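For reference, the structures are reproduced in the following blocks.
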Structure P
Amino acid sequence: MDFSQFADYHLHTPLCRHANGEPIDYAKSALDTGLSEIGFSDHSPAKEDDFDDWRMLLSEFPEYLHSVQAAKNGTPEISVKLGLEIDYFENDHAWIEQLSSLADFDYLIGSVHYIAPGFALDHPKWIGSWSGIAEVEEIWTSYWKIYTNCARSGLFDLLAHPDLPKKFGHKPAGDLRRFYEPVIEAALETNTAIEINTVGWRKECAEQYPERDFLELMISAGLPISISSDAHAPEEVGMNFEEAASLASDIGFTHTVRFEKRARTEMPFSI
């Protein structure tokens, strides 16, 4: 497969405290893989430094900019973009807008990890909360309500790992499109792209985010995709892109997206 057709926009840095390797190492790995463009989108600062322990501090943001610029300068053979993954909170649009003004970003990724104060649903310490059918249904319902509002906010250029609650293998019974359809409608209203995130293949759920049914709703609605690795180490850049591209092509996608200064273009791909 020709990897130069794709851009991997979901890459992390050591500033999030759960990734390894400097941005320049990711860029060099991307070159070896054959990618033509990458983008860094580490977890954004929170208003309070002690909010959690898996994101950069606001005081570290200049270091983030410096490390991404160092990757640009050190690997001129590949295009390196600047992004940020921002946690969406329904009552905190002002903070998101403040974060978006911190730099001249190429794109912003919106994601949902928290469904209640302190409850990051993908954190291993909360596995005990998934104890039965009622709990799974309740968690999924809470999550998708917030995710729909994230899509409808129009604050982001790209939405991350839509069906994250399946990470540990828990899904409610029945047709899950009842959760997906409001997100599709909201993303269509705001013309927001959604990623195929390959990290799911490396988690307990053992499949990409989002599942095929969600992607089929996307293609029917005409929503654009990006393919992302969610890399937390240089060797993960572009990982599982062949599987993701094959899946996307089989569903009917023919283009992925590129971003520059928050303007989106669509690029054709073939496998």
Structure Q
Amino acid sequence: MIAVLPADTVFLHIGRMGPNPRWKIGAHAHAFHEMIVVLGGCLRLRMAGEAIEARTGDLLLYHAGCVHEESSDPAEPAETCFFSFHSPEAAAWPLRMKDHDGRVRQMADWLYVDRHESSPEALRARNAVFHGLLCEIGRLQTRGARAQSLTASLRVFIQKHLDEPLPLERLARHAGLSKFHFCRLFRLQSGRSPMEEVRVFRMSRARDLLQTTNLPIKAIAAAVGLSDEFRLSHLFRRYHGTAPSALRRKARHDEVANHL
């Protein structure tokens, strides 16, 4: 069965840019959507005052009319594939997505290799590949939204139960996923493991309690779900670069100085 694109979805052009440390393009916009597929290196983007760095596997979508400027990192020149198209579905897609499984990169490569073929068979094949590429991007967008919801839900759960044991099994059970699938989804969305997320929240709460209360350090360890003050001290030095007692002394000194 041959894929047929909706009448208002049109593939326009595909190109490729090799690594060039001096490449850059000033602020500009297009009358069509443009997707940048980062194949290697680092691409720098500035849009609406926001600076973004994109690396291998990142997908950047410039919506029609969106002003943006780009440059290749001199130390890590970017290699990209880019294609332009019209599609009403793309209006709801975010600026940045991740091609985790490399499917978009593979299909973009097929489109690029056959870009000059003009036989009816080649045009039908290109139409089918482009249809599959858009379906994959839509799937990534949906999966990204689910992962984002997963991350937000887990963070609320961690904050609510921070003084309790939070092993990986409990977190995965809360998410309704297997441990493997849960860890993979969470890392893809947040950039760190679920257990690292727990430790970050524990140390942030510990810092707040040290600075704003007179609780003994042993009690603070219990309040953030740690077995003893030695475990708290070890993690606190790792995340904040100082001992809990040293931070408390500094907080008290600063408080006295502010009242002088």
Structure R
Amino acid sequence: MILMAALAGCTRSQGKTDSTASEGTTADRSSDLAAVRSRGTVKIGVLAGSPLFYQEKDKGRWLGFGADMARNYVSGLKLKAKFIPLEADQAQEMLEQGNVDCIWGRKRWTEAQKSSMSFSQSYLKNKLAIVVHFKNKDKDKCRDRDKLTQMKEFVVVEGSAGEEKARELGANYSTEKDIVHCLLRVAAGTASCALVDVFDSTAMIGDGTQYENLVYTVTFDQEEYSVGFRRDSDLVSTIDAFFASSYKDGSMAKIARKYRISKMIMEVK
């Protein structure tokens, strides 16, 4: 009888332990917000690329529009941000395994990812743009979409979205291996204009930059950016609220000016 009572006690104790563990696991899985609050940090999976995320050469601190916005978002939750750099092909796996809480950066989401993940509202857009020297006698043609093909020669980065667009426009174009060589040719006058990604070129064009004599003219919408989360994550509503409030109070615009992308932010309600 004593042995039976002892076994019964162990059974009740074991059942209580299993139930508690199960509840904890279920809570962690059902609420990302509860998990990050319990942990005290938000693990942000970073897909590096200027002007959203890049690092200082010596200190290693993350800079960029995305980095500043992420810190403000996490601060609003009264938590700390932990930035974890990822490669694009491992991003979703890291998210699903719980190694990161969200994925933030210059990422064009695939249809498969769109069906298996949840996303914030779009908050930023990128563009392709025609770049021309401000003294180019034909620069006015670069301001008229219907006259773009009259330009003698476009230069684009080989294999880029700019090359795809130039081909679509039916423009006469040549290629270079990177954006720096494209801008060099426009500055030197050996190419009429360049068709480039604005984010890749924004730090190099305009007043106080390496190519201050180059200007943007016609632009083409390229893609919009959002932050990726696990399917049905309750963190999505918190970041949407953050984007809406930071757009309304002007803090988003202030950060965008810092990184020269004011025209790229999107209204979030």
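Hey, FRET efficiency 1/(1 + (r/R0)^6) of positions 118 and 158 (r between Cβ atoms, R0 = 30 Å, to 0.05) derived from one of P, Q, R reads 0.00; which structure? Don't skip to the end; give the middle numbers.
Details: P: 0.70; Q: 0.00; R: 0.25.
Derived from the structure labelled Q.
Thinking of P, Q, R, which structure, once volume of the Cα convex hull per residue in Å³ is computed, gives back 113?
Among P, Q, R, the structure yielding 113 for volume of the Cα convex hull per residue in Å³ is P.
Rule-based calculations on the coordinates, nothing more; no lab input. Fair warning: this is a prediction, and the values are worked out from it, not measured in the lab. Cβ atoms are built from the backbone, for glycine too; each structure is taken alone.
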